[in-house]
Structure formats: C-alpha cells, structure tokens
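Novice: In the part that follows, the structures are each spelled out as structure tokens.
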Structure P
Amino acid sequence: MLPGTSLYLSDAWAAGDPLHTWGNFRIVGRGPFLASYSGGWNAEHPNWEHKTHGGRYGTTFWDTTVEMVPEVIIVEAEPTGFPRAPISKKRVWFDARNQVPVGMVTYDRRGQPYRSFDGCYSLYESGGKKFMDGQHPYWSWSHVTAADVQTGRLTRLEQVRAVEGGHETSVNNPAIFERYLTQTALMRLGKI
C-alpha cells in the first residue's frame, strides 16, 4: 500500500475480497478474544493522535484499551488462482455479534505465522467531545497495527483530524469525490 511498510492493501479488507483472491473458506474455531473495540478515539489530543510505548524508541505499540469479546468466529481462507503466492492461508477472527473483523494472521507457504493485522475501533464520542457523521457520532477505525512477524517490521497507522496539505477527516461529504477521486483530482494530487 505504501512503500516500506508492512501493510498490504488486502489487509484492510480482512473480511472482504474485492479482487477474489481468497477461497476455500472454513470455520475453524470459536472462543473469546481480547480486542481494541471501543474507546480508541483520542479526543484529548487536538489532532486525535495516540500515545505509544515499547520498543527501542517507545513507539512500537499503541496505548490502547482492550475488552473481552465474548465470542469470535475464527475463519481460515486460502489464496486461489495464485500458485506463487507467498501466503498459504489467512486466519481472521470475527466478532460473532456483528461480524466485525478484530484480528487477522497470515501464514507463509511453510504454514508459519507471517504477518498480523489488528485494528482499533471507536465511536468518536468521548466526554463532551464528538465528531459527527451527519446526525450521529462517527464510528470507525482509530488506529491499526500491521506486523511482519518474521522480520519484526511493524507499521502503525492512525486516523487523525488532519494531515499536511489541508487534508482533514470528513465523512458523508459529497465534495470528497470531486476533491480526491476524479481524474483531474488525481492528477492534481499526484503533482510534486
């Protein structure tokens, strides 16, 4: 997705498969799971940035709250139509209550853990602060960790209020299409 990261574009769709990459789906288990499922929006920081801890520089892991998901459904799938794929299977943990993916691990061709992906979700409402999605507080991911288990490389992403260049988080805004998704917009944004 981004050069030098351990995040693959297909990670964001742990549950989806827009390119028909996966097949042979099967349920392999059920059980409880600890997940960063709520309370992940950092309304205290003006740009919603999260604190970190661990590792050499104190930036390896997100400071986050986890909660017990009483039951997850564990699903495995295999890549189809890609005989040289470096991944032999993926395992995804879905919350049985609403089918939201709460974790994913992919395995190499030897069957060893290869990469892991987990996200933190949140209702964007904390204390007296809210970020609205029309008439209701926004619900979305707040931060993500993508790790290459075999190399130790880790990529962290977070949804912030704004980034350089005047790009701000916005939802249910029809102007987003014209600003980012037309051919003209892509050419304008692609200029250095």
Structure Q
Amino acid sequence: MKTDKTYRLWTFQGIKAVEELKNKGILEANWDSYWEADSFTKAYRWMANQMSLRGITCTNAPIWAWHSCKKYENAPKLVDARCLLSDIAIENGIQTIEFECPVELVLLSSYGRWNVMLHDNFIPRKEDPAIDMKTEVLLFETSRKKFRKYDDIQATLPYLKLEWVKDIRDLNLKPNDRTYNPEEEV
C-alpha cells in the first residue's frame, strides 16, 4: 500500500557512492562488495530477508541510514559518525546525505538491540544463527512510545533515489582528530 508519508533519514556514504547517486539518480548497494563468509554479511542478509518478510523488496544489499539518534526523529551528531567510521573511510571522504523516503520502503530497528543481536548471534560466526522471537520483536519495536532514551533507530531501505535527497554535505571530521564537536549535527 503506497502512502504519502515519509521518514526523514540520514546516511553516511563515501564520495564514490555519492557520485553514483548523482550520476545514476539511484544508489544501490551491491552484494558483490561483501565477503560472503563474513559475519556482518550474514547479518546484513538476515536484515534484507526481514525486509522481504515485511513486504519490502530488497534484491541488493540494504542501504543503512539513521532515523533517530538519542532522541526520537533526531539527526545524528558527529560523535555518532566518529563511532562508526574508520580513519581510512574519513580520509577517503564521507558525506552525509539527508533525505525523505517513503515509509513503505523502510524497515526501522533498534540500533542498540541490533548490536546485541550481532554479537550474540552473528559475530561468533555461527553457521545458522537462531534468533528467538522475543529478540526479533524487541529489535523492531521502534514507535515513539517504545523508544528508549539514548537509543538510536537505524533504517534499512532497498535503494536511495536522488529525488528524495534534501541535502548532501561534507562530514566535518578529520582522520586521527579527536577535537571535533561531538554535539555538532552531521
């Protein structure tokens, strides 16, 4: 069911990905860029499957973005980017893409619970991780009413269209520099 409702989201992308978005009008993550035996790849495939189970067709690797950081529907700050990105990624160039995406293309999940689930089920390189129903339910409880203070809500979507973009801006971070303002919005 198509609606006119959108989510305001933010994603950190490398310069090449941003150029691809500008040139093609769409950004799609390719599974060929992932090492198949990697624990994270298995987790990302699990998330893509969760999208499919909820009616979101995702044949490529998902695009990851932020919906809420520390407060509901709040933009990420530099400290959030610094925690996620390596100095190499920052040196190569990362930009923030702020966009509005149709809600029916987005699967929201708790970033905190996602990390717990990653370490409990995927990082030990289990061949067939068994995620219990309670963990799965809690992972996808992302309503304002269920939002836990200081948690973050991540978003996965099958692609990002240029027409959704509101702003693309450089990330105000430098490699090996810890003097940035952690409260500055990206």
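Here, each number is a calculation from the coordinates, and none is a lab measurement. Values in this document were obtained by computation on a predicted structure and should not be read as measured data. Cβ atoms are built from the backbone, for glycine too; each structure is taken alone.
Novice: Tell me which structure, out of P, Q, gives 2.9 once distance in nm of label points 7 Å out along Cα→Cβ at positions 5 and 77 is calculated.
Specialist: Answer by label: Q.
Novice: One of P, Q was used to compute relative contact order in percent (Cα under 8 Å, 6 or more apart), and the answer was 37. Which one was it?
Specialist: That value comes from structure Q.
Novice: For distance in nm of label points 7 Å out along Cα→Cβ at positions 101 and 133, which of the structures P, Q scores highest?
Specialist: By distance in nm of label points 7 Å out along Cα→Cβ at positions 101 and 133, the leading structure of P, Q is Q.
Novice: Follow-up question, since we're still on this one. Looking just at Kirkwood radius over Cα pairs in Å, which of the labels P, Q belongs to the structure with the highest value?
Specialist: Across P, Q, Kirkwood radius over Cα pairs in Å peaks for P.
Novice: Here is a follow-up. Could you tell me which structure in P, Q was used to calculate P(r) over Cα pairs in 10 Å bins from 0, in percent, for residues 93-164 alone as 16, 38, 33, 12? The partial results should precede the final answer.
Specialist: On the way: P: 17, 36, 31, 13, 4, 0; Q: 16, 38, 33, 12.
Source structure for this number: Q.
Novice: If helix-only ellipticity at 222 nm (-39500 (n - 2.57) for each DSSP H run of 4 or more, over all residues; to 500) is calculated from each of P, Q, which structure is the one that comes out at -1000?
Specialist: It traces back to P.
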